[in-house]
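Novice: There are structures below to look over.
Where a number appears in this text, it was derived from the coordinates with a stated rule and is not lab data. Predicted model only: the values in this text are computed from it and were never measured. Cβ atoms are built from the backbone, for glycine too; each structure is taken alone.
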Structure P
Amino acid sequence: MKDRVSIDLEDGVADVRLIRDDKMNALDPAMFEGIIEAGEKLAAMKGLRAVVLSGEGKAFCAGLDMGSFAAMKDAKGQAGDKVPGVRDLTRRTHGIANRPQQCAWLWRSLPVPVIAAVHGVAFGGGFQIALGADIRYATADARFSVMEIKWGLVPDLAGTQLMRHLAREDIVRELTYTGRIFTGEEAMKLGFVTRIAVDPRAAAFETAREIAAKSPDAIRAAKRLLNLAVASDAAAGLMAESVEQQKLIGAPNQLEAVMSNLQKRAASYQD
């Protein structure tokens with residue numbers, strides 16, 4: 001975990017940072033493992049009152065590491081190999097979630113509020129991880145995208161279950177079908193961002209400290225109550241993500257999506 005995610009606790013507020021800044025905090029196998037391990041440490045941490053989640057360097061999280069996409073061209077017949085080492089996406093490894101989904105779902109599952117501070121980009125899996133937070137602060141020029149469609153995939157880090165509670169259904173569909181990039185300013189108007197801030201990390205800490213000063217019993221009870229709406233049918237929804245993604249990975253059109261992007265040419269898909 002130490003080379004991918006850092007945790008510092010002060011006055012009940014955990015400063016959690018993605019620290020693979022040379023790769024814009026992209027999600028490689030070690031980052032997936034680091035985020036999950038960080039979640040487990042936070043869940044067991046005494047005195048925890050709130051969490052601020054951010055990324056070092058130029059971005060919050062650029063999504064799945066490009067090396068993983070390049071590996072897909074050789075993954076034919078290995079369904080479930082979106083993340084190296086993960087074969088059966090339908091296997092539940094963390095309650096109602098599989099291992100990749102846990103990277104986003106764990107923030108919602110933590111008993112204390114989590115505030116994501118987003119700058120630079122939050123693409124694909126990075127966007128979904130931010131959605132797992134209770135609150136999201138972002139710069140006006142931050143860039144977001146449900147980018148999975150670019151690679152012939154669907155959002156499967158709990159994104160379908162989290163987006164539907166934040167934005168209108170038609171908006172979620174448009175962004176998922178097109179993968180278009182939108183700014184922090186638009187993200188706030190759509191419902192994905194809570195507040196625009198010049199320094200979202202500083203703003204997140206200000207709110208986190210305010211939360212930390214409140215009764216921890218009341219804060220935890222409030223999060224449990226507010227989670228009920230999001231959790232409605234979430235188990236079925238997360239499983240559906242996994243089933244659909246597993247069918248896509250390694251299929252001819254998904255491999256064509258990967259290769260056409262890597263080779264910078266127009267894709268030729270089969271009906």
Structure Q
Amino acid sequence: MSEDFVRNAAERLRQVTEFPEVFFERVIADGSVRSGGAVLDLHCGGSNVARGLAVRGCALTGIDHSAPLLAQAAELDRRAGVTVRQWRARVENADFPPASFDAITAAQCWSACDRPRTLALARGWLRPGGRLLIAQFQWLPLAGNVVQDSERLILARNPGWTGHSGSGLHPLWLKEVAEAGFADLRSWSLDVQVPCSHVAWRSRVRSSPGVAALGDEARVRQLDVELMAMLSLRHPGEPMVVPHRLWVVSAAAPGGAG
């Protein structure tokens with residue numbers, strides 16, 4: 001996947017997939033992240049979490065291996081009037097001093113991480129009692145809704161795609177976090193209705209892993225034609241209301257009160 005594709009896909013997705021305000025309100029209110037605390041955001045170029053926490057007074061460090069995504073994030077941070085200290089590296093190869101952070105966030109990226117390695121690193125980088133937050137904000141396919149209809153179009157072009165029909169919940173991750181030695185596990189979910197135009201939704205579908213995996217621009221364009229026809233026929237009103245599920249795991253590193 002080219003760097004240009006990554007950068008352009010992220011820009012197309014940004015307005016549809018940004019974490020909602022309720023996420024930031026809740027993680028601050030429940031003490032998972034404390035204003036003024038030192039926070040490391042993993043794969044920071046792919047979400048607005050680092051920026052959202054910096055706006056709320058946290059001292060942010062972000063790590064990502066993609067130079068275009070880091071550049072884009074820095075520009076968006078500048079527009080928001082905040083600074084995120086950036087590191088360009090793969091998380092699995094990063095080297096931060098022990099007990100450097102009060103919280104570590106992994107937003108919209110945990111499925112792509114080397115999870116055992118990342119959990120071990122996070123334990124070392126967190127201060128005793130510091131918290132690891134894993135957060136997902138995913139579209140929700142329900143009977144007859146635009147997500148289900150769009151997933152069916154993707155599957156017709158890419159039958160091997162396994163990312164369809166998701167619930168937005170990842171119970172295996174809870175088991176892995178507990179077995180890695182974290183304590184005081186908390187998880188919660190909240191359904192959020194996201195308004196979305198046809199143009200924005202087409203961009204979202206085009207940038208999804210199931211479509212990106214096609215690797216053939218002609219096939220992608222044909223799917224987009226089919227998607228436009230489906231939207232006009234089955235979901236003509238704009239903005240559409242697209243259900244998403246916000247799911248968060250918060251867990252404390254050993255050695256503190258949590």
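Novice: Thinking of P, Q, which structure, once semi-axes √(5λ) of the Cα gyration tensor in Å, for residues 110-245 alone is computed, gives back 35, 17, 12? Write down the numbers at each step before the final one.
Specialist: Values: P: 25, 20, 11; Q: 35, 17, 12.
Here the read-out was taken from Q.
Novice: For the read-out distance in nm of label points 7 Å out along Cα→Cβ at positions 30 and 118, a value of 2.7 was computed from one structure; give its label from P, Q. Before the final figure, lay out the partial values.
Specialist: On the way: P: 2.7; Q: 1.9.
So the calculation was done on P.
Novice: Ok, one more. If Rg and Dmax of the Cα atoms in Å is calculated from each of P, Q, which structure is the one that comes out at 17.8, 58?
Specialist: On the way: P: 17.8, 58; Q: 18.6, 57.
It must be structure P, since only it matches.
Novice: A further question on this structure: Have a look at P, Q and say which one yields 1.8 for distance in nm of label points 7 Å out along Cα→Cβ at positions 22 and 166, as calculated.
Specialist: Value 1.8 for distance in nm of label points 7 Å out along Cα→Cβ at positions 22 and 166 corresponds to Q out of P, Q.
Novice: Among the shown structures P, Q, from which was the value 21.0 of mean count of other Cβ atoms within 10 Å over residues 94-101 calculated? Please list the in-between numbers first.
Specialist: Working: P: 21.0; Q: 13.4.
Derived from P, not from the others.
Novice: Using volume of the Cα convex hull per residue in Å³, for residues 62-141 alone for the comparison, can you identify which of P, Q gives the largest number? If you can, show how the numbers build up before the last one.
Specialist: On the way: P: 88; Q: 125.
Of structures P, Q, the maximum of volume of the Cα convex hull per residue in Å³, for residues 62-141 alone occurs in Q.
Novice: Of the structures labelled P, Q, which one yields 3.6 when distance in nm of label points 7 Å out along Cα→Cβ at positions 182 and 206 is computed from its coordinates? If you can, show how the numbers build up before the last one.
Specialist: Working: P: 2.6; Q: 3.6.
Corresponding structure: Q.
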